[in-house]
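Asker: So, here's a batch of structures to check.
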Structure I
Amino acid sequence: MKKLTALLITILITGVSLSADTVSVGGRLETFGAVNFHDRDNANDGFGEFRAITSLDFASTENSSVYLEAEARIDSEGYASGMIDDFAEDDERWLLNLREAYISYRFEQSSIQIGKQIFDWSVTDIISPSDNINPRDFTDLAEWERIGVPAVSVQIGYETFLELVYVPVFTPSKMPQGNWERELPVGLNYDLDTPNHGTGQFAVCFGTVVGGWDLGASWYHGYSFNPTVDSFAPPDINYRYNREDVFAVSAVGEIGFGLMMRAELGYFDQDDDDDFVQYVVGVDRVWSDIFRPTDQIYGLVQYVGEVEINDVMPNDFRYSDFQRGFNNSVITRLEYTFNDRREWTLACEGSYNFSDHDSYVQPSVIWQHGNVEVEAGVNITNGPSDSFWGGWDDSDRVYFKTTYHF
């Protein structure tokens, strides 16, 4: 059934592509290199990667279009191997992959998209109770990104809209590798229970604008995007993806003095695991002409908290949950650009957990000129070994990244 569905979608995409009136081409070439400050038994001190991403947008006058985003990547550690053999990805990176591939039909007040898609319903940074559809690529923890999923999505309306998404098959996240792989205590073994590949998921989102505020409400019925501890019977730690229902609301609007408020709240009802309410509240703002004409500062501060409804799993294993690891944390981002050409930018982002006293800091400098962007920075983690970031206390590194846009 999976292969038949993929074949039908491929035929539809090919048909619309061949009848397209216009074709837009874009993409980027990336190189990434990192050197770690600490020696680890299970990883090399250095890491290098080359990545090429090409996007093709085929549009026709019949209100139909096809979007394809192809990716080729190779790295020094062999994290990427093989090539796409199904519309749904597995838990390993592919050398050749389609990040997105979908066909769109637009009507007067609605649209439908069929194929591999990436959804982003978040209004907050890093942590978002509303953003649950796509799994994540945690291979390089500091660079995590969403993974496309085979889906059918229907949107009715635009400024005030209702969007429905059906994901027929399960796609797992990609877990940290190498220097980002959390080391278990001696004698303990890791085991992961993955849901049946054909298990479906469903989500619906409503959005509108009231008095200058963007308001949203969503419901997600599926699996968490990262596995958490299911049971612990030494020497085995068993992880699994929890079946869950998530009811979330969000709001974005100006509160005065140039400050934009961003807030989300979600209730997570999980099978055989903790039920909790997670909330994220933050503000951001842009200041101009600070130290010199046309310079600019962007600042963001947000707080992540939760209220536990029922306690099923031991607190000791909560650090492994990427959704809940930031509980009682402040997340910040600060960027300073020297002028309106934005050639030089100094940036720093990070988080600090007031309960576990763990932290993450990433200072960087960015240079842009034309289609070229160069970034150099440092990833620094710190905290007790049983905290979220403390588990990667020996993963500090310096990195260098170049990007060419075309």
Structure II
Amino acid sequence: MDENEYLLRDYQRKRIQEVINSGRPYHDITEFIDRAIEIFLLWESEDPKQVMVRMTSLMPFTKEQEIMMNDVMKSNQREKYFGEGARISKEQEMQRKLHNSENDISEFREDLTKSLEYFSANELPFILGDEIKSNPSPILNSFYNRFFPVKLVVSVLGNMIYRDQQTGGTGVSLTDLRVKSFDIAQEISSEMMEFEKNEKMIRNEKISTGLPKISDFDSDIEQKKFQTQKRFKDHFVGKIIRKSSNIRNSEKSSTTFVTGALAELGLAKFYRKPDSKISDDCFVTLTENGMTFFNFNNYALRKSFEHGTISKEESNFLLKLVHEKFQLEHKFISASINIIKENKTNITITNLLDSEFLRIAKDYFNKNSDSSSIAKRFKNMNEGLKVRTITGWRVATMSRLAEINVFSWTINSRGQSQYTLR
């Protein structure tokens, strides 16, 4: 069998899916396989110790993995390769304290009024340091199936910059932003879920999608709950990644970049603190686009959920941003609108969308010398995996478009999605 035609056995697919469902740090089966191959290639390289550096992407470890690490590694080795565990522990303790504090959501809303007024007359503070950039991609991450969580994090960041200015601080750290954003996201999620319950909203109508539920910080946190928290922070707020590789003669090379919606949408900039180490924290500030997005009024942030989660101004802004930054995503959006407008067949619309998305993706990657990781993965997929990947992209794209009111989304009695242009 050709290596490009390798198919997972049923028991392999089932076991990998079980791992993903348990809350481990893999978005889908493709990511799991990519990570496994990458780790084994490092293990078989001229510098196999680099596999330990790559393993940090799998943190936090499960209880069983921690026990194994303690049994086979000396404490100085664990600290050398997995020192991030200390940062995670510190961040978790900060989260616990903030969770137990009162009036967080009311203070957030009071600060939002003050910060919007402040920045209407004052510029963003200038930050010294080396900028950490994101890796370019032609498509939005499938995890960002809603834009409201991004708006929430941008608003939290604007408030924190305002507070920092008022107290003569030195900047907003990424760790502080991750902790504060998650806390406010839980608070607003709780309010939204109550609203959804009272309004008897069905699945596709729910406005709390993408936000984390309230966690129990007064007891031992289950691994799955922690992974949910970590995913929200990593994907919607940001995470610093250090990727090491080997070039000729085992010469070591490393690249530092930031992942997450804020960086990838160009709404925030991340700066390395002067004289800090690679693994240390960094500063975060809004970009010009980030400040524009921050300044738009949003009713949902102020608990007026009947108006929806994204305003018309924000919708227009986001569509323009996607058009400018994500070529393949823009093609998907245009195709979706055309199909909804012209569909007069009996074919299920999701099948039409998947077929067209697949054609567009193949054509795009064949014609463009795209070097993004997503392009490399897609080109190496077998046909079956490409189809499944496209379905994930379609679901995320259509969910975002429904949220920003490009069309209305209903589910018929047979459980099939139906779309109508607004």
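Asker: Work out which structure the value 38 belongs to, where percent of Cα pairs over 26 Å apart, for residues 265-384 alone was derived from one of I, II. Can you show the working numbers first?
Answerer: Numbers: I: 38; II: 49.
Structure I accounts for this read-out.
Asker: Work out the source of 17.1, 52 here, i.e. which of I, II gives that when Rg and Dmax of the Cα atoms in Å, for residues 49-112 alone is computed. Write out the running numbers ahead of the final one.
Answerer: Details: I: 15.3, 49; II: 17.1, 52.
Checking each candidate, the match is II.
Asker: When helix-only ellipticity at 222 nm (-39500 (n - 2.57) for each DSSP H run of 4 or more, over all residues; to 500) is computed for each of I, II, which one produces -1500?
Answerer: Working: I: -1500; II: -17500.
Structure I accounts for this read-out.
Asker: Given that relative contact order in percent (Cα under 8 Å, 6 or more apart), derived from a single structure, equals 12, which label among I, II identifies that structure?
Answerer: Only structure I yields this read-out.
Asker: Could I ask something else about it? Using the calculated result 0.70 for FRET efficiency 1/(1 + (r/R0)^6) of positions 209 and 297 (r between Cβ atoms, R0 = 25 Å, to 0.05), pick out the matching structure from I, II.
Answerer: Of the options listed, only II reproduces it.
Quick note: the coordinates plus some simple rules give every number you see, no bench work behind them. These figures come from a predicted structure and were not determined experimentally. Cβ atoms are built from the backbone, for glycine too; each structure is taken alone.
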